[in-house]
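Trainee: Presented below are the structures under discussion, each in the form of structure tokens.
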Structure P
Amino acid sequence: MGAVIEFGRPDGGKTKGFYAEAGKGKPGIIVIQEWWGLNDQICGVADRFARAGFNALAPDLYQGRVTQKPDEANHLMTGLDFPGATHQDIRGAALYLKGTSSKVAVMGYCMGGALTIATAVHVPEASSAVCFYGIPPKEFADPANIKIPFQGHFANRDDWCTPAAANDLEAALKKAGKAKFEIHRYEANHGFCNERSEQNYDVKSANLAWDRMVEFLKATL
């Protein structure tokens, strides 16, 4: 089981996060929260990564705030400083992991998926990235600028990160030709990997996505 730690930001500030350690020399993975905050479900993902052999750190981007209400989650997400989260909190997590891991990857769900793409574009310490059903505004982080190995997982019944948006992302990556990438699509709803969601969780799709992700991370780290 992991624990809450505090780590430094490039600007000299501090950020808290949930850290689950597999051991010195193991590859690192930054786990980025959904719009609900750093809740038990995301901490559970970090623990699962540790059991799979990764040092996992999930930065607390909302500074302790967590919700189960969609309206409040939307308020928290829209109030987040996305450039600050990317260049300070997430990059700080990458630098912390580099202390024990030679290579560091990033992954995230929903809002965390969008920030995964932003990290792939803006954080030089990231060696590979896995995005789940989230894409940032192009003016903040253009997927065409991704140069590291990239894997994306998207749902065909997603009305937030739509199939059309996933198609545009794939087209941008293909046209740019800068990164090795793979895109996977699932007959599922948005949030299909969240086992706490009775409405959206799809165990078959979630397990397949996890296996694909771990195989990809082991190959790129």
Structure Q
Amino acid sequence: MVTAFWRQLDLSTIYHDCALEGEVVTPQELDAAFDVRNVADAAHLQMYASLRSHRRGLDHARKLAADPDFEFAVDSFKEIHRFFVEEVEDGGAGRYRKDIPLHRTYFHEIAEPAKISGGLRKLVAWLNDIEEEVELHPVTRAARFHLRFMKIFPYAKGSGKVGRTVMNMMLIRAGYLPAVIHGTERQRYYESLRHSGDELMELVIDSANASMDAAQKFLQRS
């Protein structure tokens, strides 16, 4: 039952993650990507490989979250980023962007390329600060992380997926279900990144509650 629930939650996360990035994936394509009986035609091979890698990234993040000795490092982001990009693109996983692209999905203010490395080091120090972890509610802390990470926006591709994955990894470590931000909330999500952390925190709370509702419905059906 637990395995079936996490499979459903993973598929939901992947579907909505793609929608937030403006990537169109149908529920049928998502199901086909994880159907071991499916023999994909050449036109779908790359899409299915990307979706499967996304799921491996979610599974990897959960394993890190379950490790009591895990500490965040700058390379932790690179480690997760590799699941969301093809190695042949942009020099491979973990390669920081070199400019501020004019044509991009997100329109909030992001860091200058020269400030990315320093920004991530400061963010990692904050993540590993025990006092901050004790003082802040886990949902508040996860939302603040996500806002800070997205303002750094280290990678030309995949920053949003990495940021949401690590945010949910933080929630899992604290005993919560992942906050799956739905594609229907895309505009609200974008606007929250442009404004205050309070708006993003409200969205994360709503998304976490939606995950709880989904879990209750799943258990009732099982």
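Every number here is computed from the coordinates shown, using simple stated rules; none is lab data. What you see is a predicted model; the values in this text were computed from it and never measured. Cβ atoms are built from the backbone, for glycine too; each structure is taken alone.
Trainee: On distance in nm of label points 7 Å out along Cα→Cβ at positions 132 and 156, which of the structures labelled P, Q is highest?
Mentor: Max of distance in nm of label points 7 Å out along Cα→Cβ at positions 132 and 156: Q.
Trainee: Here's another thing I want to ask about it. Could you figure out which one of P, Q the value 0.70 for FRET efficiency 1/(1 + (r/R0)^6) of positions 84 and 140 (r between Cβ atoms, R0 = 30 Å, to 0.05) was computed from?
Mentor: Q
Trainee: Which of the displayed structures (P, Q) returns the greatest value of FRET efficiency 1/(1 + (r/R0)^6) of positions 180 and 196 (r between Cβ atoms, R0 = 30 Å, to 0.05) on calculation?
Mentor: Between P, Q, the highest calculated value is found for Q.
Trainee: If distance in nm of label points 7 Å out along Cα→Cβ at positions 12 and 172 computes to 3.5, which of P, Q did it come from?
Mentor: P
Trainee: Name the one structure among P, Q that semi-axes √(5λ) of the Cα gyration tensor in Å of 26, 23, 17 was derived from.
Mentor: It traces back to Q.
Trainee: Can I ask one more? Out of P, Q, choose the structure whose coordinates give relative contact order in percent (Cα under 8 Å, 6 or more apart) equal to 22 when calculated.
Mentor: Q
Trainee: Follow-up. Which structure, out of P, Q, was FRET efficiency 1/(1 + (r/R0)^6) of positions 52 and 116 (r between Cβ atoms, R0 = 35 Å, to 0.05) calculated from, if the result is 1.00?
Mentor: P
Trainee: One of P, Q was used to calculate helix-only ellipticity at 222 nm (-39500 (n - 2.57) for each DSSP H run of 4 or more, over all residues; to 500), giving -20500; which?
Mentor: Q
Trainee: If you rank structures P, Q by mean count of other Cβ atoms within 10 Å over residues 124-131, which sits at the top with the largest value?
Mentor: Top value of mean count of other Cβ atoms within 10 Å over residues 124-131, among P, Q, belongs to structure P.
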